[in-house]
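Several structures are given next for inspection.
No lab work stands behind these numbers, since they all come straight from the coordinates. Predicted model, so just to flag it, every value in this text is computed and none were measured. Cβ atoms are built from the backbone, for glycine too; each structure is taken alone.
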Structure P
Amino acid sequence: MKDLSVNHLLGIKYINKNDIDLIFETADQFKEVINRPIKKVPSLRDITIANIFFENSTRTRLSFELAQKRLSADVISFSAAQSSVKKGETLIDTVNNILAMKVDMVVMRHERPGAAHFLSKNVKASIVNAGDGAHEHPTQGLLDSFTIREKLGEVGGKKVVIVGDILHSRVALSNIFALQMQGAEVRVCGPKTLIPRYIDSLGVKVEPNLRKALEWADVANMLRVQNERLDVNYFPSTREYAQQYGLDKELLDSLNKEIIVMHPGPINRGVEISSDVADSQQSVILDQVENGVAIRMAVIYLLASKIKQ
């Protein structure tokens with residue numbers, strides 16, 4: 001059996017194209033499993049996984065939990081909001097206490113960029129980064145690419161525009177790394193204040209005009225404005241943002257071609273995307289959700305098989 005080149009999934013920038021291909025091949029098999037009447041396989045009956053979320057998350061946490069249960073792993077979930085972390089316990093102490101219960105793998109979301117990387121150097125367990133601050137969200141980057149591959153046949157050669165709050169988005173960075181690694185061309189579009197200064201160094205062009213960006217693209221990934229991370233006003237008003245960078249049906253239908261519309265969720269309907277676009281034939285948002293479970297099953301399965309070696 002082929003192996004991943006890494007013992008942890010900390011970010012897309014730490015893996016290679018062969019790893020992505022292996023994850024996708026494995027996810028193809030698991031997608032068949034989750035569409036059967038009996039959706040479980042006994043692959044990880046002897047593996048215990050801890051989900052540690054220091055930031056609120058509904059969709060990612062549920063997706064990981066479902067993926068783990070589909071693989072028959074033992075799962076413990078831990079929300080830092082109700083924990084001793086609030087009493088001043090350090091990250092390493094928290095995780096080591098959990099590992100003392102004989103946990104093999106930790107899936108962690110943390111508000112600090114680099115937290116998963118730091119943990120991988122300090123504890124004996126396989127670490128999966130479920131989002132570290134505004135840095136990376138590797139399983140989201142993988143499931144987005146996997147969805148494009150499913151809908152368009154391949155990722156290589158495709159043109160993808162990522163629209164919205166690039167500055168605060170871990171989804172954007174993981175998408176850029178994953179798409180470029182597979183040979184796609186990436187552009188970003190959004191208010192100048194929400195485009196990071198380093199974007200040129202990633203080989204990504206900025207297209208400030210949404211219509212031009214959509215006319216160029218095969219795929220539009222519409223990111224939500226991360227209001228919880230905005231410490232100052234980056235644009236005049238939500239209404240003005242929606243007028244300039246929101247995708248509605250009128251704009252979508254006026255393009256001279258069909259494009260795929262993606263969104264990592266949760267959606268601010270009527271801001272970055274209108275309801276009739278979110279629910280349209282061109283939207284693959286619910287496919288992304290389904291593929292998220294298959295991709296996370298694949299990642300966990302492949303990392304767990306390295307633990308067993």
Structure Q
Amino acid sequence: MRVESETALHSDTSKAPAKSRRFGRSLKSRDRIAFVILILPAVIWFLALMIWPIINMFYVSLLKWNGLLRDQTFIGLQNYVQLLTNDPNFWQAMRNTGVHLLVGLPSAMIIAFMLGFFLSLRLPGHRVFRVIFFSPVMISAAGAAMMFVGVYMPNGILNTLLSAVGLENLRRLWLGDPSVALGAVIGADVWASIGFQSMMFYAALSGISREYYEAARIDGAGNWTIMWRIAFPLIIDIFGVLLMLRTLWILLGSAQVVLLLTQGGPGNATLTLGYYLYQEAFLTQRLGYSQAIAVIAFIIGIICIWLIRRLTRRSYQL
């Protein structure tokens with residue numbers, strides 16, 4: 001009898017883990033189903049508002065479509081052939097956009113990071129400086145453009161300052177001289193972007209423990225060394241995200257600065273990829289052609305994001 005009871009007890013105890021495992025699998029299955037049901041509306045919304053427009057962009061780029069009320073004609077890759085082989089405006093826009101990226105990216109990001117680090121030190125008066133640095137974000141694009149028209153006009157602020165310090169030979173018609181117009185547009189765009197970027201860096205740097213800084217100061221490091229050798233590596237991933245956003249803005253969003261200041265002129269001196277896309281879509285209404293430009297900008301953006309992600313990926317955890 002004792003043997004039978006021990007056998008029955010052993011059988012019951014061996015069944016318990018099996019039942020527990022089946023219950024655990026059942027619970028996980030219900031959790032997965034509930035999770036899918038809960039996120040399904042968001043997935044459908046994302047596919048409808050994000051994925052479908054991208055697919056439609058590729059499709060429209062294969063059409064000859066000269067206006068919303070005009071007929072559409074499927075022409076395959078002819079828009080791309082025309083764009084890449086027989087359109088000097090496109091290559092001018094590519095060159096100007098490349099210059100904008102090479103000049104506007106490092107200048108805005110480095111200055112913004114330094115300002116963000118300065119604010120994160122919380123020196124006396126840092127709250128006032130926070131408002132000052134963020135103020136460009138609160139100015140509308142049209143308001144900022146009018147302000148820089150006043151800066152760049154023949155008798156504007158910039159030329160007046162140059163004359164005041166004895167540099168009359170550097171006076172220019174800044175928005176009308178093809179040799180300096182692009183630089184003037186880039187300068188306005190950099191000024192408008194620094195405030196937002198510096199606040200993002202300030203928020204990221206504020207989360208770093210001051211123990212790192214104090215240990216570095218004990219070893220004799222100054223603020224410059226702390227900023228670039230300690231603070232910057234600790235937020236390299238945040239820097240990468242902001243760098244990606246800034247890159248995408250230059251590719252497409254900065255078209256509004258060109259539109260408000262120069263409209264691509266003088267000549268094509270300030271024609272950028274984003275503004276050329278706007279010009280073809282809304283002024284000449286070559287919708288298929290404009291979407292071919294958009295596809296190329298999209299591909300360039302994906303490549304830039306991939307490169308930035310590779311270069312700024314942090315391989316360690318705090």
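Structure data summary
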{"quantity": "Comparison of P, Q by distance in nm of label points 7 Å out along Cα→Cβ at positions 107 and 155 - largest value held by", "calculated": "Q"}
{"quantity": "Rg and Dmax of the Cα atoms in Å, for residues 51-90 alone from the coordinates reads 11.4, 31; which among P, Q", "calculated": "Q"}
{"quantity": "Winner on relative contact order in percent (Cα under 8 Å, 6 or more apart) once structures P, Q are ranked, highest first", "calculated": "Q"}
{"quantity": "Source structure (of P, Q) for helix-only ellipticity at 222 nm (-39500 (n - 2.57) for each DSSP H run of 4 or more, over all residues; to 500), computed value -22000", "calculated": "Q"}
{"quantity": "When mean count of other Cβ atoms within 10 Å over residues 243-250 is computed for each of P, Q, the largest belongs to", "calculated": "Q"}
{"quantity": "Source structure (of P, Q) for P(r) over Cα pairs in 20 Å bins from 0, in percent, computed value 23, 43, 23, 8, 3, 0", "calculated": "Q"}
